[in-house]
1. Figure out for me which of the structures I, II the number -7500 belongs to, where helix-only ellipticity at 222 nm (-39500 (n - 2.57) for each DSSP H run of 4 or more, over all residues; to 500) was derived from the coordinates.
2. Taking FRET efficiency 1/(1 + (r/R0)^6) of positions 14 and 182 (r between Cβ atoms, R0 = 25 Å, to 0.05) as the quantity of interest, name the structure among I, II where it is greatest.
3. Where does the value 11.8 come from, among I, II, when mean count of other Cβ atoms within 10 Å over residues 110-117 is the thing being computed?
4. Supply the structure label, taken from I, II, corresponding to FRET efficiency 1/(1 + (r/R0)^6) of positions 190 and 222 (r between Cβ atoms, R0 = 25 Å, to 0.05) with the calculated value 0.95.
5. One of I, II was used to calculate Kirkwood radius over Cα pairs in Å, for residues 94-165 alone, giving 15.0; which?
Structure I
Amino acid sequence: MDVSAKAVVLEVLSAGESIVDGTLPVRALVQAASVFDIAENSVRVAIVRLRAEGLLESPNRGEYRLGPSAQMVNERIHGWRTVSSRLGEWDGSWAAVFTADLSRTDRPALRRRQRALRYLGFEQLKTGLFLRPNNLKPGIHGLRAELRGLGLDSKASVFRMEDLNPEQDACARALWDSPSLEQTYSRLHGDLKISMDRLEELPINDSVREAFLLGREGIRQVVLDPLLPAPMVDTDKRSTMVHLLQSYCDKGLHLWARFLAID
């Protein structure tokens with residue numbers, strides 16, 4: 001799997017908030033990137049560009065941490081560990097977002113809109129009408145605030161929808177590929193188990209690389225997971241995978257802390 005200098009810098013700094021104070025020197029970022037055969041110059045170029053975008057800041061000379069522009073998405077990503085606390089009982093109603101009356105010519109706004117909807121598991125039922133099961137805490141008001149925090153236009157309508165006729169309800173439930181999600185949970189659980197059992201036996205460069213790549217894949221799955229309720233998906237498979245991923249990432253952080261301490 002190809003990994004960019006930008007991705008390494010952002011993700012190592014994000015992980016750094018769990019193992020240090022969130023600030024790392026350039027040498028640590030260069031060392032982390034070397035695991036993926038990324039040259040020092042590429043890391044330094046990535047740092048310059050990320051600072052210009054507001055994604056990094058430098059509290060001291062030669063040291064970096066995530067900047068304000070990266071914090072909101074980073075907080076969303078870090079929330080994967082407590083994803084179960086977001087889930088409430090599903091009463092069969094839907095959270096809906098209507099965007100058909102919004103501009104599609106403002107490309108940056110359109111990208112932010114699409115990102116917000118994707119992060120929170122919405123799928124399009126009809127042109128400009130996006131749905132997800134209304135099973136996330138703290139309900140529509142909280143979902144509205146979270147969507148807008150992630151970039152959804154302030155004029156977008158966010159509301160509760162219920163009493164769909166049987167045909168419409170069936171169409172809504174079919175928007176997500178539940179069998180594929182369940183297969184992914186099972187596959188990731190198996191891959192995490194195999195890797196977990198061998199990480200300590202690998203050379204440190206290989207172990208931190210594997211922990212980074214597989215942990216990244218698992219976190220991405222959880223962050224972008226639609227968090228469907230039962231009976232739309234096997235929630236036990238999801239929770240079992242997430243629990244193992246938590247242990248796996250803890251081990252990965254320990255390995256990275258050891259690796260970055262090497263002179």
Structure II
Amino acid sequence: MTIKLSDILRIDDQHLYKVHFARWNQRNQPLDVFVRDPLEWQSWQEYKPGRDDFNRPHILALIQFYHEADAWLFGGVFDVVERHACHYKVALSHIGRNFIGRLKLHSSYRSRTTRVNLENHYSDFEVLEVLRELYSGRPFPGYEDINVSFDELESLVRNERPDWKAALENIKGVYLIVDVKTEMRYVGSAYGDAGIWSRWSEYVSSGHGGNVELRQLVTDPNLEYCRQYFRFALLEHRPKIAEDKLIFAREAHWKRLLLTRGENGLNRN
């Protein structure tokens with residue numbers, strides 16, 4: 001039997017609410033922002049475009065759950081405290097607080113407009129599930145299916161997502177970083193005592209991980225270029241007991257195969 005949002009979160013004065021269908025803004029996925037920093041997520045409700053879109057007292061904020069079609073994560077109800085020329089000031093409401101980051105809804109909404117009147121959509125929201133814990137990133141997909149944006153990787157590392165950390169901290173391996181803006185590629189490896197988790201954590205911290213060519217791209221201390229354009233994939237992995245010389249050989253193989261040396265790539269050697 002279908003469970004509606006109205007069955008568990010009753011809102012009678014819907015004409016006082018706007019719905020914010022938060023989606024990719026050409027720079028960040030709001031789901032990754034929510035996981036990374038609640039205050040940064042709140043700033044998405046405080047952004048004011050040219051129009052006064054949040055022209056009602058309350059905002060019901062939904063986050064596109066981009067790993068699944070037509071799924072949205074409840075991001076809270078915010079009260080509009082002040083309206084300024086260039087931004088709003090909002091405060092998190094007590095309404096539905098226990099469901100923030102746990103309640104997943106179904107909606108097939110696809111219009112380009114992201115801020116709409118609640119009464120036109122409230123009755124359509126269906127409950128997909130209520131997560132047992134606050135969403136902290138998608139489950140580990142398996143070694144063969146790792147393909148993450150810097151934005152998502154940053155969220156996983158900063159929250160120390162247990163399943164990802166456990167899977168990646170005890171393996172050596174060869175990985176690929178792609179700059180999707182230039183389509184340039186970098187092949188790197190994790191060896192010695194540093195597992196893939198440790199190595200990728202260095203990228204989350206600095207953006208470039210100490211690599212010369214990547215360092216030239218990462219000039220913003222806020223790492224916005226990385227969040228917009230870098231993607232990480234695991235090419236192959238070995239247990240921690242594997243000899244480093246094997247990892248070096250496999251890294252060289254992938255550099256040759258993917259042509260990442262010279263003008264076509266970001267590897268210096």
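Read the figures in this text as sums done on the coordinates, not as results from a lab. Being a predicted model, the structure only gives us computed values, none of them experimental. Cβ atoms are built from the backbone, for glycine too; each structure is taken alone.
1. Answer for the origin of the read-out: II.
2. Largest calculated value belongs to I.
3. Checking each candidate, the match is II.
4. I
5. II
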